[in-house]
Structure P
Amino acid sequence: MDSILTRLNRARIIAGRTFGVHFRPWIVGWVFLNLRLAVGFARLLDPIFFPGFRKVEIKAPIILVGNPRTGTTFLQRFLTDHNIGCSMELYRMVYPSLLLQTVLKPLLPVLEAVSPAKYHKPEVHETSLSKVETDDAAMISRYFDGFFVYGFFLAFDQDDLLPQFDPKVRDTSVRDFDWLYGLWQRNLYAHKADRVVAKLFSLAPRLPQFLKRYPDARILYMARDPLEIFPSGMSLVTGVLDEAFGFWKLPDATKQQWFDRLYAGFVLLLQRFHDDWQSGAIPRESVYIVRYDRMMAEFDTVMGEMLPFLGHEPDEKLRADIEKLAAKQRAYKSKHKYDLAKFNLDADRIKKDCKFFYDTFLPGYLENLEKAEG
């Protein structure tokens, strides 16, 4: 799995064998490799046309970490919209050169037609090339690698390749962090900003490595009930796969294998962070635990704790916006119920497999949930 060509070829074989799609992967692979060459050439020209970006320093980055569907998009966009930091739009990850971005920005409405973002259902996850997104997308567009590549493609392989995406087996931290540094420099320069706000699901199992690189980083770890994040995460991925390939038409055995492997991947992300947290490998003073239930029920209180942790002094507008959003969320009653059965998930199994997570990061949560339901 250390070769881009190996990963692309595996995905091509999977597309043909699993989804009956044979020609399109060749085109996608050809475009991917040529785009990579074009990006590499354009990045060599960036210092000539935009010499100032090299002077940009990455100081005290704000990094949102946690499983998909834990509220990371909501919080990242809130922090970005209120100038607490600066996030990257998706097109800056797909075309990670200041020169390319300048040339292509007027063409974004046209490029949306061929963007993978079009497969996301807006009611599940609203995104586009011009929206800020998870920085993990930068690993896909550069290296065709990471947990998302596993979830969307390689989990369908005949072999279980999850260990290849476990940093304890194969750690790509140095490669990935070097790439992100160059992207963050360019993004801060383009936005005339001085602080990064990023969300990286893939950091959950390798935060010790990241904090050695950025000891002044502020980590916001998003903790949400696995009974909610597992089916919600699977719904997000299957929505894209169904739009692109017709996931729900697959044989039951193929779908079940994918359910089992994605489930194992979600548990792994929780387990690795938990173990590093409990062992002391993660400095606790660098992390603020954002409980999803608290963020939804008492957003003003959570932000009152979070902003001092981030070292950000709120102005009157930010205070007012926090109060307004907190009142709106307190009045909101969700009617959505997560469908565990749709993905053959078992509530008792999740509670048992994730007991370590509930006990450490959501103490008392299940007891209060049972009382509310009873």
Structure Q
Amino acid sequence: MKFSRNGLVILVFLLALSSTTFAQEGSPIELEASSAVLLDFESGQLLFSQNGNAAHTPASLVKIMTMYVALDQISQGRAHLQDTATISERAWRMTGSKMFLEPNEVVTLEQLITGIAVVSGNDACVALAEALAGSEEAYVAWMNNKAKALNLDLHFVDVHGLSSDNKITAVDIASLVRSYLREHPEAIRYHRQLSFSYQPRSSSNPIVQSNRNGLLQSYEGADGLKTGHLQAAGYNLVGTAVQNGRRLIGVVLGATSERKREQEMTTLLNYGYRNFDLVNISRLLEDKTTRVYKGRRPQVGMAVSEPIITVPKGIETSVSVGIQTKELEAPVTKGSQIGVLQVYVQEQLVKEVPLLAAEDVARGSWYQILWDNLRRFFNNLIRRR
């Protein structure tokens, strides 16, 4: 796509800032973990990174993708929450954390999804995969295809995370969670449950298990999302919380204990809420237009699909916005990309998003087309001199 800067660099307003690089070396916090990141859900900006691109074993964090794929199938109408699954011997024999399913029991997909989200049931993961894809192997292929479609550096070999051959990075698992919750906001109602009760066929009483995510009871606004532990992985935690209508996503990988991963997640989320603010920049485009040739109207308004940016608190300075547009020729469709919006904090580029047409511009009359052809011809002739 060919763009030309149209000279619009807009000084916005004074904002509080503490540093120009959000996720940088020498950050004011250092966590006792192999890697960690903090992502703002609304803006998609990375606010903190400590070895965020290093490969790591996810353990049960794999189950985020297991649930993502299942909810995709349900939202696309290929399955329904009340559909049933018959438990195989393979699912029953799973070790580690369990929902305590038994062979030949019949359960709903919603029970399996809840068992995965709340008690991290390895048996539930296999049962869900077999019910939806026919086999765990086929389901794992769906998971890897989903990661590829999202352009994320994630690799899965099972649906439960028991293998140390599964690989993630903290940055990409945070991006996965953002996409997961944007596509399936209903998933939170499973992840925030404090306990789950299931009565196997051979039991006279229900088995009640607590959610393994202690952050749900210790951190204000916490409503998810997933824990994981293997000897090869250490103690992992993906945490998310909402305070004052603002969601943050934290990832802590390779902590030394359950308590430590929750302490480090608390530090990480506190850092985000105390040091950053959200700003809506859409109003800066209200009176901005760019030229359209051969149209019934000579100008088209501008819009962005992601108008929220995150800026640090602390030092007063300005935010600037740069607009780059391509040469447009009617017809122009509302929502089509017409350029790029660049957002700068202290002259550092912090976000770049597509610039979209705010309305349709129909093709003009033969007279308008002729006149614009002549105008462009002479403009190009002058520029060549």
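No value in this document is a laboratory result; all are computed from the given coordinates. Just so you know, these numbers come straight off a predicted model, no measurement behind them. Cβ atoms are built from the backbone, for glycine too; each structure is taken alone.
Structural remarks
- With FRET efficiency 1/(1 + (r/R0)^6) of positions 129 and 297 (r between Cβ atoms, R0 = 35 Å, to 0.05) derived as 0.55, matching label from P, Q: P
- Source structure of the calculated read-out (FRET efficiency 1/(1 + (r/R0)^6) of positions 89 and 273 (r between Cβ atoms, R0 = 41 Å, to 0.05), 0.90) within P, Q: P.
- In this comparison of P, Q, the computed figure 23.3 for Kirkwood radius over Cα pairs in Å is attributed to Q.
- Structure (P, Q) behind the derived value -17500 of helix-only ellipticity at 222 nm (-39500 (n - 2.57) for each DSSP H run of 4 or more, over all residues; to 500): P
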